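Got some structures for you, see below.
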Structure 1
Amino acid sequence: MLAAVASFAFMDAGLKHLAASYPPMQVAALRGAASLPFILAWVAATGAFATLWRVRWGLQAFRGLTSVMMIACFAYGLARMPMSTAYTIFFIAPLLITALSVPLLGEKVGPRRWTAIVVGMIGVMVVMRPTGEGALSLAALAVVLAATGYAVSAITVRVLSRTDSTASMIVWLLFFLALGAGLLAWPDWVPIRRADAWVIVGLGLAGAIGQYALTEAFRTGEASLLAPLEYTGLVWSLLLDLMIWGVLPDSVTWIGAGIIVASGLYLLRRDRIVHAGDADPPPPPGTLGGDEAGTGNR
């Protein structure tokens, strides 16, 4: 899980680099196309090609098109704010997943978890304050929209995982991302500079390594124990911001990050208690946790 988070952080650094020179939709297309060959090689090595075709095409396409919006919005935000700030805002995704599981999956969320969700949203408002960098800007709102898309994608994964294989969810996500974003980006396509070729290859490789590591983590470990490790991404974003772009978040952003992370960690703790038989009603079978969590990445 730690390797997966680190890989995705380097992938996002590549996205930020490319977003400075190319339109967000083109960056999204490059994200999908660059990782697809590496993932197909992994599928071939594991003999999982036969599982790629027994899928629910409508939901697969919906998830892929949702990822187009998600990556394009995230790339737009990355181009206009430090990685660490974007990561801080994006960390509301676990809170949104829990909130959306109520209307979309019929899960029951108790008052303590709703309180954690509200507190996490307050943390986002601290980061998106009326003054200072990223405050109520289009970039910050784009990252919020990206986090919402991530949450919707994760909810879709919970449904797809009942019938579709992990390999199919990864492959078709990248395929529809590359195809959908590529078609939308084509009218304003900017020629790829030769100097950026290595960034695109590295982007694809880091994304593929991260996806493989994440899938293995959730296949062999307990989701509720692994999920908090996602917050190590904030450490990587801080290091990359400092080493590559020479920036660090201000004190108010640190406060907002602390609120969001604390809310997310409390929510994860409550989920474990609920699953162990606490007073809050448990979710319907097959709708929360498990291997499927490892396929809803950026």
Structure 2
Amino acid sequence: MADTNANIKKYFMMAIDPIHVGIGGQRLGRVDNSIVREPGTKLPKLPGTSLHGAIRHYAAFSENKEKTCAGQKNCGKDNCPICYTFGSSNGSGDGGWAGIVSISDAKILFFPVSTSKGPVWISTTSILKDALGIDVNISFENKNIVYTTINENKELNLGWLLLSCKKLPDTNFIPSNMIEFEIFKDRLVFVSDEIFSRIVNSNLEVRTSVSINPETGAAEEGALFTYEAIPRTTVLYFEATCNDYRSKNGNIKPSDIVETGINKLEFFGIGGMTTRGFGRLRKIKVM
């Protein structure tokens, strides 16, 4: 029997800055700080734990609870909207309780790639089905052929990779109630699952920065480093599930608390470079 207290929403977000959620300084080839990836597909993602922490932090600020409930040590009161929604901890590992919101990893839906025909956004039919429930009837018997909605029927370069392409005969597969995705409709390229990860990882941003001395505010000597980033205009999606199994406080609306935190991602961002003006995510649709 379905849980009538569960409220599941799927959020679609656009990166309006490069986003770096790192794995702790691990070097990958020429890059000093690499980003988090799915173990199986090697696709970049935003971990649900990182999203949960950022959303909680910004929701706490909105509720004027930043000093008591934004971090790992919380007030732990039943009438606290932040502790009630996201969980409570006293910082020592003892006591507290789990929150009633669960946030999944954010996965890539549309990824921007530079081509000779201008920018396009790549995806796969399986991702489109998972994210939007849309079926696009394409057969990838030849993995080196891509299908596009732009006016091209010969070859198309996706970054450094040159592939044969075919124009989709029907480009009206995005329903009218998904008008937010209309801007991508005429610039889409569908690739096979096998090469999607390769194209994405070959077209990530590699940026250079320098460590800053917190005491002087100046650059540290010899502290130049490079880091990977998910580029601007990448569209990602994740689910937020609010299951109010506790039902102890009818005055608190957990879904609204979560929504407030998610909206703040557009202004304050997520990841390791937010203090340098990066990492912002704009909500474009909720389903």
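Nothing in this text is a laboratory measurement; each read-out follows from the coordinates by a stated rule. Remember, it's a predicted structure, so these values are computed and weren't measured experimentally. Cβ atoms are built from the backbone, for glycine too; each structure is taken alone.
Taking 39 as the value of relative contact order in percent (Cα under 8 Å, 6 or more apart) derived from one of the structures shown (1, 2), identify that structure. For relative contact order in percent (Cα under 8 Å, 6 or more apart), the value 39 is produced by structure 1. Work out the source of -6000 here, i.e. which of 1, 2 gives that when helix-only ellipticity at 222 nm (-39500 (n - 2.57) for each DSSP H run of 4 or more, over all residues; to 500) is computed. Answer for the origin of the read-out: 2.
With Rg and Dmax of the Cα atoms in Å derived from the coordinates and found to be 18.3, 59, which of 1, 2 does the value describe? For Rg and Dmax of the Cα atoms in Å, the value 18.3, 59 is produced by structure 1. Source structure of the calculated read-out (mean count of other Cβ atoms within 10 Å over residues 144-151, 17.9) within 1, 2: 2.
Computing distance in nm of label points 7 Å out along Cα→Cβ at positions 160 and 184 gives 2.6 for which of 1, 2? So the calculation was done on 2. State the single structure among 1, 2 that was used to calculate distance in nm of label points 7 Å out along Cα→Cβ at positions 72 and 104, giving 2.9. Computed on structure 2.
Taking 16.2 as the value of mean count of other Cβ atoms within 10 Å over residues 56-63 derived from one of the structures shown (1, 2), identify that structure. Walk me through the numbers before you get to the answer.
Details: 1: 16.2; 2: 21.5.
Considering all the candidates, the number was obtained from 1.
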